[in-house]
Structure 1
Amino acid sequence: MDAAPNPLRRAFFRFAETGAALSALYHRARLLGAEHLPSDGPVLLVGNHGLWGYETPAFFHLIHRATGRYPLGLAERGFFKIPLVRTVLPWLGGVEGTRENALTSLKEGNLVVCYPGGAWETFKKPRHHYVLRWEGTLGFARLAALAGVPIVPFAGFGVDDTFLCPDDERLCVPLAPGEKYRVPLGIGLGPLPLPVKMTFIVGAPLRPPPPDAAESRLKHFRDRVASTVLRLLIRACHA
């Protein structure tokens, strides 16, 4: 995504770029396997999401630095119900995560990032750290099949360790019916994230089944992607 011609939008974009670069530097973030990212053409990146989605700017920065391409991220639909957020997110490459928007983005030749776990992974509790909470979703598998584009799996390690998640119920906030989530705490129990090292690994592309594939084939492909991401997580942990 190029910086927008609107002066305010351009300034905000550059400010965000600087923040992403500083985040990557602060966390000594690395991107391994960048050779699997094509320099052009549509591709769907699928992987695990970190605590509160904090790692995303650093990850996108590393992708741009490695490929010269600005990724588009399929964002939680609920964000686009918030007036200011729905204005700013597209400035930063955020796309409302509908199938139609995703297909359009891929048809336009973009590099699209998808987190199948969505909010379930960003608002995870400590016992779910580095667990793929994909809840049996088939959306990304069906999207790749319909678009006829490969899925490039990736994994991020360190992304669930950037904040502390205390057990004190007084530090929990209700964000979904019946669910309470811990307020993230950083250095000195403040908002500054812990200086943990982040490692991202990109795997080899996986070809999806054909557009008319049966649901059983889509499930098999989904499980293949998930198992690949988990293997990449183990590699990232020891890299």
Structure 2
Amino acid sequence: MASVASQVILHPVVSQSVKVAATTVGRDKLYRAVQYFARFLAWFLGARGYKIQAARWNALKSHLALGRKLMRLGKPVENLQGALRAFYGSSPAAEQILTIAKQLSYFGYLSHDALVWANTVKFFNLAPSTAARVNKTANRFWLSGILLSILHGLLKAGRLANEAKRLQDSQVWVGKGSEVNIDGQLQALNAERYATRHQFVIDLLDVWIPAASLGLVVLNEGLLGLFGLITSLMAFRQQWTKVNGGK
């Protein structure tokens, strides 16, 4: 019995899961996945008349959302650092400007989100109208950040595709000694293209969440929950690969 327990507890997948959960990003994406699954399930149960069960999942969703706000309290500083690094970076001008604008938008979103958290836990009290305005401003910044990220992804994907084509064409003209170097560049370029497409898909799904909160589109809670669940799992898998070296 002890042997079976040790095999389960010390299984490589369990060890890898602990490593991912030990990171702030890993925990956040895991909590986010549960939060949006709860959002979907609360809608699903409520639509079928199971009000008590729906209320239980809705409460879980609300508490996880509040807990994630607490985890992100220092995050705006990272966005400022990201904007500064982009300013001093060597990316093409259009991509550089979009990156800076995106990071500043996320700074605005998370800063206002921190005020929402402080008001919710009664650290200080805002008038209902002020609290609603702060929450709406946070969603506006969030939406603008995602839209800027989508535009950035389109420009970057186009640039990377052109660079890959140039490298592939150059293989025809180079000698054998240079083939290894070009193959290495192509692998690095393809990895960057994959990461860009991965983030682009996440943005295309996530953009509907703040858009719906602002009343710009009308989508039910179940669909928004599914969108959030999918993007959370995609981001969690990305963190898993990063922490566990691609395993």
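Values in this text are rule-based calculations from the coordinates and carry no lab data. All values reported here derive from a predicted model rather than from experimental measurement. Cβ atoms are built from the backbone, for glycine too; each structure is taken alone.
Overview of results
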quantity: Origin of the derived value -29000 (helix-only ellipticity at 222 nm (-39500 (n - 2.57) for each DSSP H run of 4 or more, over all residues; to 500); candidates 1, 2); calculated: 2
quantity: Entry that produces 0.50 once FRET efficiency 1/(1 + (r/R0)^6) of positions 67 and 91 (r between Cβ atoms, R0 = 35 Å, to 0.05) is calculated, selected from 1, 2; calculated: 2
quantity: Entry that produces -0.78 once log10 I(q)/I(0) by the Debye sum over Cα atoms at q = 0.23 Å⁻¹, for residues 99-154 alone is calculated, selected from 1, 2; calculated: 2
quantity: Comparison of 1, 2 - label where distance in nm of label points 7 Å out along Cα→Cβ at positions 203 and 227 is highest; calculated: 2
quantity: Structure from which 17.5, 54 was derived, Rg and Dmax of the Cα atoms in Å, options 1, 2; calculated: 1
quantity: For 3.4 (distance in nm of label points 7 Å out along Cα→Cβ at positions 27 and 107, calculated) the corresponding structure among 1, 2; calculated: 1
